[in-house]
1. For FRET efficiency 1/(1 + (r/R0)^6) of positions 63 and 119 (r between Cβ atoms, R0 = 30 Å, to 0.05), which of P, Q scores largest?
2. One of P, Q was used to compute distance in nm of label points 7 Å out along Cα→Cβ at positions 47 and 87, and the answer was 3.6. Which one was it?
3. With Kirkwood radius over Cα pairs in Å as the yardstick, tell me which of P, Q scores highest.
4. Suppose relative contact order in percent (Cα under 8 Å, 6 or more apart) works out to 20; of P, Q, which structure was it derived from?
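What follows is calculated from the coordinates using simple rules that are stated; it is not laboratory data. Just so it is clear, the model here is predicted, and its values are computed rather than measured. Cβ atoms are built from the backbone, for glycine too; each structure is taken alone.
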Structure P
Amino acid sequence: MISEGKSKNLHFRGNALILFKMKRKVTLEDWKRKDHFEFFSKFEEPFHGICVDVDCTETYFEAKRLGVSFFLKYLHKSLTAANAIEAFRYRIIENEVFVFDVINASPTIPRPDGTFGFSYINYYPEFEKFVEFAAREIDRVTHTPGLDPATSGENVIHYSSLPWLKFTSLSHARSFSFPDSAPKISFGKMTEERGRKIMPMSVHAHHGLVDGYDVGLYVDEFQKLLNNS
């Protein structure tokens, strides 16, 4: 069960105002996932990971037709899909579970010197508004040093893109002492198979909040959006 109390705060990441931090506390005693949460939260490594291929043919040509970034096009569709699945909006904050109204993106952004920085891109249902914000944030990260990693329980998904590699499995560097609960989604090198544009992706999520069933719902929703140009 989710309590009615809400909290809202706005904060800056560099020059970027991070919005939509409305969240509601989950009452564990009434929550259907109480036993699962308590069981997996005791693990040193509570994250599980799944790798799949997605067909991004329609979205790739849609981006080309519109003259927009293919990366931002599929990132926006991924965020839209994630926001549609409640399990992807759960976060653990000081050992309590909250569900956010909106989840944003924290993708890695490459810099000209070969390093990368973490960005914070607000989710907007309107792609044009999303791109406008993303362009400013990408420019900021590209031209500033440092990493500025996310804090625990923040309403983001950690994204990364590896366009050089067609992977079939993937792991993440993690500090087990850091109370992380944000899903991690990575995209690999797009290749052509039988005339279709295929891209590998991995989804890592905290098993106390997200099951394989929920990942399946997300992947299915994401694929539907990729198919709609």
Structure Q
Amino acid sequence: MRKLAKIYCLDEYQDDNAPWVILLHGFGADASDLEPLKEAIPTHKKLNWLFPQGLLDVPIGPGWTGKAWWPIEMKNLDTDFSSTKPQGLEQARQEILNMIQALGTPWSKIFLGGFSQGAMLATDIYLNAPTTPAGLIIMSGSLINKDENRPLIEKRKGERFFQSHGEADAVLRIKGARQLESYLNQGGMKGSILSFAGGHEIPPKAVMKIGDYLDQQVSAKLL
């Protein structure tokens, strides 16, 4: 693990000129949770990978702790929180912005993505980035903070995103994902949900499509 600004990260470095794929883990996981994706996602393009570790320690069972980006009350997950700005979102956003500044790579060569809570944060950072990132990967995410971020989407008009979600997801219902899909498309971005007959997970079908998305974006943007 290495430290960039205040964030500890796992990484795999390939090439100075290659884009970076930054994937943010979900609530209760850690930096190692999504790391296997660097081998599983099939791409023809050379990429660098970064897996940041959440800022907070959270209990996930007797004697066990995980990491998170902001506090979550599990009892509230089944409500519509599309207009909610989570307490701790701004701090998490700023720490990741500082981390990317320390990485020293231009935003045009950075793909942001994540799973669950990490997907929500990745989407927020993508919209709040000073210039347009190379792409956005949303795995089992949901819409948050819609009113504050709405004016920012216009700056990303025409940009493509990837999104996947399980139809039987009992942690974050697909309804919130569909709200996010509509929100981004209505703002001028381009993408649609890859739905699958599963729960809160990343199935092989999504892994393959992420590879296609990365290759297409790298080619389209001449990265």
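1. Details: P: 0.95; Q: 0.60.
Evaluating FRET efficiency 1/(1 + (r/R0)^6) of positions 63 and 119 (r between Cβ atoms, R0 = 30 Å, to 0.05) on every structure, the highest lands on P.
2. Working: P: 1.7; Q: 3.6.
It traces back to Q.
3. Details: P: 18.3; Q: 17.3.
Comparing P, Q by Kirkwood radius over Cα pairs in Å, the maximum is at P.
4. Working: P: 27; Q: 20.
The structure behind it is Q.
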